[in-house]
Structure 1
Amino acid sequence: MQKLQGKVALVTGAARGTGAAIARLFVEEGGLVLLTDILEDPGEALAAELGPAASFQRLDVSLAEDWKRAVERCLGLYDGIDILVNNAAVLHIGALEETSPETMERLFRVNQLGPFLGIRAVAEPMRARGGGAIVNVASSDGVKGMNGVVAYASTKWGLRGVTKSAAMELARDRIRVNAVCPEAGNSDMTAPFLPPGVDAEWASQHNLGQILPAPEGYRIRDHLADIARMVLFLASDDCPTATGADWVIDGGLTAGYVQRGLPGS
């Protein structure tokens, strides 16, 4: 039995990377998916590749009017919404004193305001369906501190707060809200901030394997598949009682640290 048979999902940031992996898996599991992104050409191409179960809609998640149009399109195509995946995000890496207020605001509008607007936009359609599932893609940077990501990390910490508060308010309508916190996502996001000659996929894989060694041949695309499977679990009927929780997928990086020289190291 396909896990999403007959269910309708709206996925943001679905043109590439993590969002594309989620959309692809949702279609494989029988879902009807509206892919959304500001990247129109790759978004349209992926929807065409996925076939009649997928459609594309341009969506700037920071704009309430864009959310209204996207939800109306989803209702027009599929007559309802069961699942929202807030995956769209932007990254900035830079020292605190070199991060401008404009950069801080830009990341807030996409990474935190966007999911807030999305949750507001789908709440009534989900209520009309008798419930639903919302999955916010946060980050392991939203559960720990790190230099160089003050703007990004603060929005992901904030998104976890949105998740928990929304879960409390929407539970009476049988709408579950959870956050997934991966260590690595779309390498295209990190590549512009790396030194020349450093491969973004290699850097992500190296960081992910610091505590838990990755399986032989494991690549960053495999991590995207791990994230997609976790999102699928939370979005499906396999997980009917989990809400307001953080689901970390980071190879153990936020669990603590290994003190070399002590027993068990």
Structure 2
Amino acid sequence: MDIETVSVLNADTDASRAAGDLLRKKYGHTDPAHADVIVALGGDGFMLETLHRHMHLDAPIFGMNQGSVGFLMNQFRIHGLMERLRAAQPVTVKPLAMIARTATGAIEEALAINEVSMLRETRQAAKLRVSVDGRVRLPEMICDGVLVCTAAGSTAYNASAYGPILPMGSNVMAVTPISAFRPRRWRGAILPSVATVTVDVLEHAKRPVSAVADYTEVRDVVSVQVRENHDASLTMLFDPEHNLEERILNEQFMP
């Protein structure tokens, strides 16, 4: 990659601010709209925030970990940044598009890089109906919720809910139940990325449900449609020895 300018952004933590000051002093700082690469300093949450905030730009994003897990981040090093960026491997991610209809009839839209999740709002379990491409596949599920995730997000909340880990480039998405009570044995589904998943909330007044696209929450939904957004794509950069595809593959063999 031909890289001359970088935009250095940091999370609002002491460690991230200090790292950002060091990098800006050494490599300069260009407005994100005019930078060749955006460098994000923080944890996975800040990486998602940066991806969302700059989704309209063409600049790829190179994250360096100043958080806890840092699954979407590279290791933080001050020296050799430009050489790392030029040697970095790109990973392209297509976000999910969520269209949620609330009990008041309002329509809310949002994008998700990791997952769209639907969660019960009260002590009452949610009662949901799941359809794929207009065909009802699960007439009724009593549960804490359900989520639809991308391959990039399959190692996050989805993995914690015992959903499948999806290889990058597999062109599939996962539908994973969250603490399903009925049907107790249903473990979810893997669908082609061109599929449209619709989740209807049954008894929504008695069993209210919220929908969350990454960190955008919509309360009291009655229906949520999720599909891959084919018109948008995001590019993340990774050190060759820290390749995201390899790390996701390794996650499948973690004890």
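Nothing in this text is a laboratory measurement; each read-out follows from the coordinates by a stated rule. In this text the structure is predicted, and so the values were computed from the model without any measurement.
Annotations for the structure displayed:
- Answer label among 1, 2 for the case where log10 I(q)/I(0) by the Debye sum over Cα atoms at q = 0.09, 0.12, 0.16 Å⁻¹, calculated from the coordinates, equals -0.39, -0.69, -1.23: 1
- Identity of the structure behind -4500 (criterion: helix-only ellipticity at 222 nm (-39500 (n - 2.57) for each DSSP H run of 4 or more, over all residues; to 500), calculated), options 1, 2: 2
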